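Before anything else, here is the set of structures, which you'll find just below.
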Structure 1
Amino acid sequence: MLQAIGLTSTPRRDAPPAVNDLTFEAPPGRVTALLGAPGSGRTTALRLMLELDAGRGVAYFRGRPLHRIAHPAREVGVLLGDVPGHPSRTARGQLRMLCAAAGVPATRADEVLEVVGLAGLGDQRLGTLSVGMDRRLGLASALLGDPHTLILDEPADGLSPRENSWLYGLLRAHAAQGGTVLCTTGDPKEAARTADRVVTIGGGRLVADQDVADFA
């Protein structure tokens, strides 16, 4: 269970907070979409949960805030934006470096490359990856620690319809094994098509929290 309680970002000057007293849950065994228009606070909410931005409130991952988890990458897999790394580094080299940081065996890099359909592209340089390949590599990075929870910021961004279908098959498989999946989107149709639960935010506040049957 992922619980976000009272998330509130630190406002800039006289502007209102990007996220304001946001509370919701993402249950295990389900895919939860965090839906909102650009500027609604979706990404900021994720960053607050992951303790990357200053603010108030707390997120509990199976009852523990992130800073109380000894090996965060083994509990929470994260995709926020593009995969960081030097353009000349290979996909496999990037993942092996992340393996060391996560405290998992280097062999895990090849395992997740296969999971995301990049098994034959491990020696390809980061700077030559297409948008779709980059998103797949980002998912591979998120999966390295075999985490219970996946937090993904617009994972379908830049993917073709076929790649979209593959992506959500992967996320549903993770949920079917008892994992928790939270992903953001700005597309209501995408949320209705892919999620079990839809949490809608606007202006940094909760607008609705619904099962997908009620949302659709």
Structure 2
Amino acid sequence: MSKGYDLIHETKNIAIDLQWSLTEKRKSKYFAIDLQSLKNNLTYITIGGRQISQFSNEHMLLFLCFHGSKHCWQSLRWICDVAEFIQAPPNLDWQKIEMQSKKLKCQTMLWLTLFLVSDLLKTPLPNDLLVKMQTKHRAYLGAQKVYKLVFSRNFTQWEDYLFIFSIADSWQGKYQFLTSLLFTPTEKEWKFLQLPNSLTFLYYFIRPFRLIKEYLGASHFSVK
């Protein structure tokens, strides 16, 4: 199910991407969101005379890393966005970013993103980060997969999910992601078989069987 809605003003050409969830439920299994930490570190900007709360720059960078990684960095624009964000004032607190990435279980996503912006766009990064980046082998391998999948523009939904699985920081996160992928019902299960409210729990059992049926009956299989 969708977690957002695009609003576009017809004459002023203003677009607002309204989101009611920070992450897609299935792909958030390995991203440990700490809502209290987000609230404690909010910053504020003034728009139209009103004060609006927003995430701290450090948290925003981590969400940009997560967003691009969960989509296998299919759009080069997302990498450019991160590069520009890093270089825009004020300066980022990199020590805080590293600490938060560990807490949020997205260290590999962070280093993967930094490798991409440094390698592709030559984005300047602090020397100590560049030194640490050389030791992040999983991030390097993840970047090579991004290059292979994105620049070939020929990858399946399975490859997308395998990529996400490979960059999850913990085995617990990997396990939760797989179980969610295989058993959490989606709109497709409802369309496959409409059940009364009293039997909706059966969708958890129907999903794996529907996936098997779809996999055996189609040459292009999509896990959605």
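Numbers for the structure displayed
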{"item": "Of the structures 1, 2, the one that 32, 24, 18 was derived from, the read-out being semi-axes √(5λ) of the Cα gyration tensor in Å", "result": "2"}
{"item": "Among 1, 2, which structure scores highest (criterion: relative contact order in percent (Cα under 8 Å, 6 or more apart))", "result": "1"}
{"item": "Top of 1, 2 by distance in nm of label points 7 Å out along Cα→Cβ at positions 98 and 202, largest first", "result": "2"}
{"item": "Structure (1, 2) behind the derived value -9500 of helix-only ellipticity at 222 nm (-39500 (n - 2.57) for each DSSP H run of 4 or more, over all residues; to 500)", "result": "1"}
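No value in this document is a laboratory result; all are computed from the given coordinates. Nothing here was measured: the structure is a model prediction, and the numbers come from that model. Cβ atoms are built from the backbone, for glycine too; each structure is taken alone.
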